[in-house]
Structure I
Amino acid sequence: MWPGWVGGCLNAGMSGREVGGAADVCVVGLGPTGRGLAHRAMTAGLTVVAVDPRPERLWAPTYSCWVDELPEWVPEKAIASRIERPAVWTSRELRIDRAYCVLSKRGLFESLPLDDATVVRGRARTVEPHRVELADGTEVRAAVVFDTRGQSSPGTRRSASAHGIFLDEETAAPMVTPGEGLMLDWRPENGAGPEEPPSFLYAVPLGDGTVIFEETSLGLRGGMPQHELRKRTLNRLAAHGIQLRGDEPTEAAHYPLDETPPKAGRGQVVPYGSRGGLMHPITGYCVADSLSQVDKAIDAVQRGEDPIEAVWSREARLVHWMRMRGVYGLGRLTTEQSVAMFEAFFTRPPRQQRALLSAHDDYSALSAALFMTVATTWPFNWRYDLVGWRNRNRWVGWDYGRPGTNDPLPHHEDTPAT
């Protein structure tokens with residue numbers, strides 16, 4: 001065992017000190033993905049150093065996933081609420097026969113203990129293949145370094161944007177009741193006209209007596225601004241007779257969807273999670289797939305092989321490439337076209353739905369899902385937009401105006417992903 005306070009937390013106020021001289025793994029960033037990676041490496045018997053500026057802080061974002069995406073080693077207490085048959089509204093209500101859940105931040109955090117790891121409190125300044133230097137000069141050395149710090153600002157990249165408002169269950173009842181959830185609500189209630197960039201509502205109970213209502217945009221270059229998303233969320237709530245006080249908690253999300261998988265090759269920093277291409281290009285989900293792939297990466301470390309190659313098989317890279325084609329198409333559709341496309345997709349067989357929404361490497365089913373979704377989207381000429389034969393740059397540079405003075409944006413925390 002290498003020097004350090006095992007199971008404790010080393011403050012980065014020790015300039016010049018070296019930590020983890022014989023460590024097997026260093027994990028930089030302790031979001032759900034990084035903590036899961038460090039936990040499983042520790043459980044496998046590897047010596048682990050984990051670095052984060054605030055390792056004890058509970059995560060701010062709301063994380064959700066399909067229940068069957070979670071690996072078996074994630075316990076039930078990590079699930080805060082469960083929706084057996086979530087709803088999708090296109091031109092009609094559709095039900096997805098697949099259980100969906102909102103993760104418990106506290107439950108998931110406590111399910112990933114780091115008792116036998118060395119946790120170093122500090123911000124990484126330099127991240128190299130076998131060395132991490134913190135802002136105060138502290139050095140961490142390890143055989144393999146995983147970088148799980150998430151992504152930078154999306155700029156003009158294909159992005160996901162969302163503005164969420166948290167309401168108590170009683171207030172939310174006209175739209176969402178306990179045990180129910182709206183995965184995608186495309187009903188024309190957000191006040192946006194047919195010639196404006198599209199967005200949909202996502203609304204689920206969180207298991208703590210509250211429901212989040214989150215207007216969401218996917219695939220637009222640069223995303224959609226918060227003031228526009230908030231206005232649309234308020235319009236939807238008002239359409240169902242739900243009025244707000246104005247001081248309800250909120251959540252904001254804005255992150256890129258087009259991160260590519262890293263190139264394979266031993267002896268390099270291993271980007272992982274959203275930083276390593278595991279952000280789903282179409283849905284924006286990342287946590288469950290990252291957790292489900294962790295053991296592949298750890299097994300590769302134990303065998304002295306490349307973790308990137310273990311996670312990113314040829315089939316997985318093909319799936320990611322095909323999903324990227326999907327997010328490009330999604331980002332150039334009108335609202336009417338989006339409704340038609342999602343209605344076509346959610347009438348596909350369950351395996352095809354899973355192949356697009358979550359399966360890591362089921363390329364044959366994904367090919368069928370994408371082909372049949374395009375083939376059954378009507379009117380026929382809308383398919384030209386979906387595949388990119390026209391309107392490739394629709395919505396680029398769209399002017400959303402400035403925030404209105406009658407509805408100022410409340411303070412919120414910017415979150416990286418669901």
Structure II
Amino acid sequence: MTSIRLLIGLFALTLFGQAPAVPKGKALVISNAAYKKLPPVVVAGSDARAMAQKLAGLGLAVTLIQDVEIDALARGVDAFVKSLAPAEPALIYYSGYAVQDKGESYLLPLSFEAGGADPVEFSAYSLKRLERFVEGKKPGPGVILIEAAPLPPLLSRHFGEPGLALLDLRTPEMLLVFSSLPGQNAKDPGGRAVSYFTQAWLDEFERPWTSLDGMSRSVKQRVSMMTAGTQSPAEMSTLVKTFAFRPRPPQELEWEQLASSRDAEALRSFLQRFPGDPLAKLAAARLEEVEWTQLGPQPNAAALRQFLGRYPGHSTAAQTLQALDAAEQASRKDGILAVLSRYSKAYSEKNLDGVKAARPSLTAQELRTIEQSFRMAKSLEMALVPRQEPEITGANATVPCEMRVEMRMDRSAPPPVKQQVVVTLSRGNNGWVIDTIR
């Protein structure tokens with residue numbers, strides 16, 4: 001018989017490579033498949049290997065023991081339990097034949113013989129003994145999973161009732177789960193590579209859970225569904241604290257707090273720390289929503305442009321900016337038409353101050369010429385009539401206009417003078433003013 005130490009070493013080297021730097025607990029995986037005096041449990045070996053690989057992937061330090069006699073099994077369990085530190089998470093998994101006799105359950109070693117010279121309590125390993133050893137270490141938590149293979153007729157006739165006897169747990173933070181209820185045989189896996197109960201646990205270990213209680217409930221549901229209700233796992237639990245062998249990633253826990261947060265800085269920090277995580281998309285969407293809300297009910301165009309620079313696909317912001325730009329363009333046009341009208345009115349009323357207010361860039365010579373015209377004219381009518389829409393570029397604009405001037409020196413009324421001009425304007429803090437008329 002190969003020693004347990006060699007089995008463990010070979011398994012670690014060939015399957016897992018180097019153990020995790022900081023194990024999240026320890027696991028002992030046991031399987032008996034190649035029985036010498038009983039039909040083999042073909043699936044037990046693949047059950048154990050799949051379970052060991054899964055647990056190692058979760059960060060547990062795994063010990064695998066396969067096809068062992070009672071002495072090697074006892075030594076393996078003792079060594080494993082002694083290696084546990086108080087409050088260290090521990091999981092023990094067994095796949096193979098297991099029976100109950102006189103209210104106690106036993107794991108059958110490789111050479112077990114039904115009806116042999118030694119009673120079962122001396123020729124098999126007591127499940128109560130295993131459970132009491134684990135309880136003595138007070139792990140946090142302690143989990144025992146028993147994949148009891150369907151009993152062949154020889155064992156059924158010898159032990160009578162199928163299934164295992166329930167155990168009373170005496171310490172908190174313990175979970176003991178059997179693959180089937182007392183009095184019930186597990187469903188034959190047939191050609192499956194992994195038994196139903198084991199497969200359900202493998203599936204559950206893929207998912208982050210807040211409690212082992214939740215995992216166990218889900219396992220029972222899965223097994224019942226997979227076997228059409230013919231197999232139901234049995235559970236004994238004193239679990240109190242929330243624990244998961246596959247804890248949720250820190251970003252998931254943090255995101256639970258941020259999902260409805262309005263703290264933009266916290267959301268930006270999350271995105272910087274977890275840029276490639278799938279949750280980053282949710283965080284980015286939430287940040288976009290928060291920043292949009294922070295703009296207020298009536299955001300200005302500058303703020304909208306900055307926002308769209310970060311979120312170019314935000315349709316509401318784009319539509320709002322478009323409406324603001326259209327309103328601003330209309331306002332600018334109205335302002336230009338208004339200053340043209342004010343200038344025309346002031347000129348017609350010979351209001352020099354009004355002319356200077358509308359056109360502050362007039363030179364001294366231009367002002368003297370205008371004053372002279374005002375004195376000489378008995379009446380004066382002037383109008384700047386736009387011929388095209390104003391061309392507005394930022395704070396500057398040009399407008400092609402027709403300038404109509406009617407100046408009466410006496411009672412005679414000469415025809416109006418019409419001239420095509422281009423008016424240039426600029427916009428300051430007090431609105432539009434005329435720069436030049438040429």
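All of the numbers you see were taken from the coordinates with simple rules; none came from a lab. Just so we're clear, the structure is a prediction, and the values are computed from it rather than from any experiment. Cβ atoms are built from the backbone, for glycine too; each structure is taken alone.
Of the structures labelled I, II, one was used to calculate helix-only ellipticity at 222 nm (-39500 (n - 2.57) for each DSSP H run of 4 or more, over all residues; to 500), giving -13000. Name it. The correct label is II. Out of I, II, which structure matches 14.9 when mean count of other Cβ atoms within 10 Å over residues 89-96 is calculated? Value 14.9 for mean count of other Cβ atoms within 10 Å over residues 89-96 corresponds to I out of I, II.
Out of I, II, which one gives 35, 27, 20 for Cα extents along the principal axes in Å, for residues 185-256 alone as computed from the coordinates?
I
Out of I, II, which structure matches 63, 48, 40 when Cα extents along the principal axes in Å is calculated? Value 63, 48, 40 for Cα extents along the principal axes in Å corresponds to I out of I, II.
Relative contact order in percent (Cα under 8 Å, 6 or more apart) was computed and gave 18; which structure, I, II, did it come from?
Numbers: I: 18; II: 9.
Computed on structure I.
Who wins on distance in nm of label points 7 Å out along Cα→Cβ at positions 161 and 193 among I, II, i.e. which is largest? Between I, II, the highest calculated value is found for II.
Computing distance in nm of label points 7 Å out along Cα→Cβ at positions 73 and 225 for each of I, II, which one ends up highest? Let's see the in-between values first.
On the way: I: 4.6; II: 3.3.
For this comparison of distance in nm of label points 7 Å out along Cα→Cβ at positions 73 and 225, the top structure is I.
When mean count of other Cβ atoms within 10 Å over residues 65-72 is calculated, the result is 16.1; to which of the structures I, II does this value belong? Working through the options, I get structure I.
Thinking of I, II, which structure, once mean count of other Cβ atoms within 10 Å over residues 201-208 is computed, gives back 20.2? Going label by label, the one that fits is I.
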